[in-house]
Structure 1
Amino acid sequence: MRIAVCHPQAPFMAGGAEGHVRGLIAALREAGHDAETVSMPFKWYPPSELVHQMGGWRSVDLSESNGEPIDLVVALKFPAYLVRHPNKVVWLIHQHRTAYELWDDPELGDIVGYPDGAVVRSLIHSADRLALGEASRLFTNSENVRGRLDRSIGLDAEVLYHRSPLTDRLLAEDPRPLGDAIVFPSRFDRLKRQGLAIDAMRQVGTDVRLILVGSGAERDAIAKRVAEAGLGERVEMRERVPDDELLRLYLGSLAVYFGPLDEDYGYVTIEGMAAARPVVVTSDSGGPLEFVHDEENGSIVDPEPEAIAAAFDRLFNDRQRARRMGSAGRTFVTGHVPPWPEVVRRLVG
């Protein structure tokens, strides 16, 4: 089949969504399909720009290319799923969250602050009902995203988990001895809440260290916070880390921490488990809570510095417990997160 994977791309930015697309394209080609990414530059501000973006995706013709029909379109993210095609499958990463559950969030809401914000929000809701409702099949990448979709516009979907490329690489490695650092790989962003982990490090009582891995708009603010807390020797920041180095960080860590606010899915959780490391998440982390079972393969704690610090210290002091939870996590990922060939089979049908 000739398959177009539609994805909006903010220039010079990359994260889990871009890894998702790369993994999907590779898996489709491995299965013998002719797969190609179709992308448009994405900009989400001011709100009026979102209307232009929506119109662009809605108007593009992907019925054929160079006289050859395109058999299937797979769209993953707003506003790419507005594309029209007689055989459109949507595998939803997330809707445009600041038009939904983050609309009036005092820190994260953005559309709400513009004079035309309410109008644009209404247009997004109407477009989502139309575009997602016309999909021949509708999947989400997690139960969390499925629940948001149902609550927001009343559509049901089938949950389809998948593995990041690094997950399979980690599963192929033998587990290694525990180190003394907690690894937190994620884009430097207010939603990811690196500041909460930094505040926790001010209260630990052991020699545990924290390694923050990523890049993003909040990088300088996070670095300033580390410096002001006097944690320069305990908290390390690494930017633009290649996969080989991230793999080594996972395998050499004590544990993995992932405490974002209401995450959609979260590769970090399953990658930490694949490395046979316990994963510490917060009780409001969203998607990661579908994988972490408290005291079985990780720890679920309140989103408070004291609770996070106590979890870090306990792992540092009780290595046997950490190894047991890490081993359980690896078993969980192997049994509950399907490999790419199964994902492709379900998507393509």
Structure 2
Amino acid sequence: MKLRRARLLATLILFVILAVSAVWLSLNLPYRDFGNETYVRFDKGSGTRSIAQALQQSGVIRYAWQFWLARALNPLSTLVAGEYRFTDSASVREVFGRIARGDVYFIELSVPEGSNMFDIARMAASAGVMTASDFLHAAQDPSKIRDLDPAAPSLEGYLFPATYRVFHSTTPAELCDMMTHQFRRQWQRLVGVGQHADPHNVLTLASMVEKETSLAAERPLIAGVFTNRLRMNMRLECDPTTIYAALIDDRYRGAIHRSDLANRNPYNTYQNAGLPPGPIANPGVDALAAALHPAQTDYLYFVAKPSGGGHQFSSTLADHDKAVRAYRHEHAAPAAKNASKNAKKA
């Protein structure tokens, strides 16, 4: 009897040792059943079961129960939502550890001030987040900002320039949500609680200001020039609107041509009076502030300074023509000098 009990106990101990060894091996041996890389995303509120099933279906772990077991052995750990990128073989313990640490994979998408939706589409495509056409399709739907701007033809102007953390699985609609949400925050901060301003006209003006200059000190002045012209029923004749009209028509090739200036597209302010139908880019805080508070001046014209470093502002057409001649003379001189050198070499 004692011998039988001893054998039974030994068998039980051996079984426990084998079971523990099997569990240890199951949790610690690397496993991979996917291609070069795979992405698995867990939304907020995802439970252990759904996470485990997603990992199994993606080939990151062999069995879902392995992840449940790792969770049972780490009951105090918090599983962090997000997207995870897997490229190498990993054990269940390593996979669990990454999710518990929040080793989330993300891409920083930096959108500069003055970027238009075509620029953002190219950036998102280059980052491998989504196709340019898919983003443009989402950005051309203004429903997300209808409460702010019922007349908006698209989300242009409301895609606030900033750096965004996006996932490989981020959808165009989600990216547009992030950008328009950030715009709302900045707009509320600029306008103030209980204050009212027409975002459509302000954003349209701000986008033109943003595209005309990168100097913060000049933005209120340029906003003042455009405001003065609008008040006097003068055409704005803003080159960036001509470029945007060409972009809308899919005809822009990197420079403004006579045909672009003659284009009857509503965005071309050389051919159409008043503001264009909507923003031509996505302005930053400084340009928005300038459009909300234009400088009080009598300037009606501006042109780039010959030596660079900003613009020459003028109140009369005669002074403006003089500034334009100075700009053209300064830029014509190097070209003439180079032509002379080339002629001597020939």
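All of the numbers you see were taken from the coordinates with simple rules; none came from a lab. Just so you know, these numbers come straight off a predicted model, no measurement behind them. Cβ atoms are built from the backbone, for glycine too; each structure is taken alone.
Summary table below
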| item | result |
| --- | --- |
| Identity of the structure behind 23.0 (criterion: mean count of other Cβ atoms within 10 Å over residues 222-229, calculated), options 1, 2 | 2 |
| For helix-only ellipticity at 222 nm (-39500 (n - 2.57) for each DSSP H run of 4 or more, over all residues; to 500) computed as -12000, the structure of 1, 2 it came from | 1 |
| Which of 1, 2 yields 19.1 [mean count of other Cβ atoms within 10 Å over residues 118-125, calculated] | 2 |
| Value 20.6, 67, calculated as Rg and Dmax of the Cα atoms in Å, assigned to which of 1, 2 | 1 |
| Source structure (of 1, 2) for FRET efficiency 1/(1 + (r/R0)^6) of positions 102 and 286 (r between Cβ atoms, R0 = 41 Å, to 0.05), computed value 1.00 | 1 |
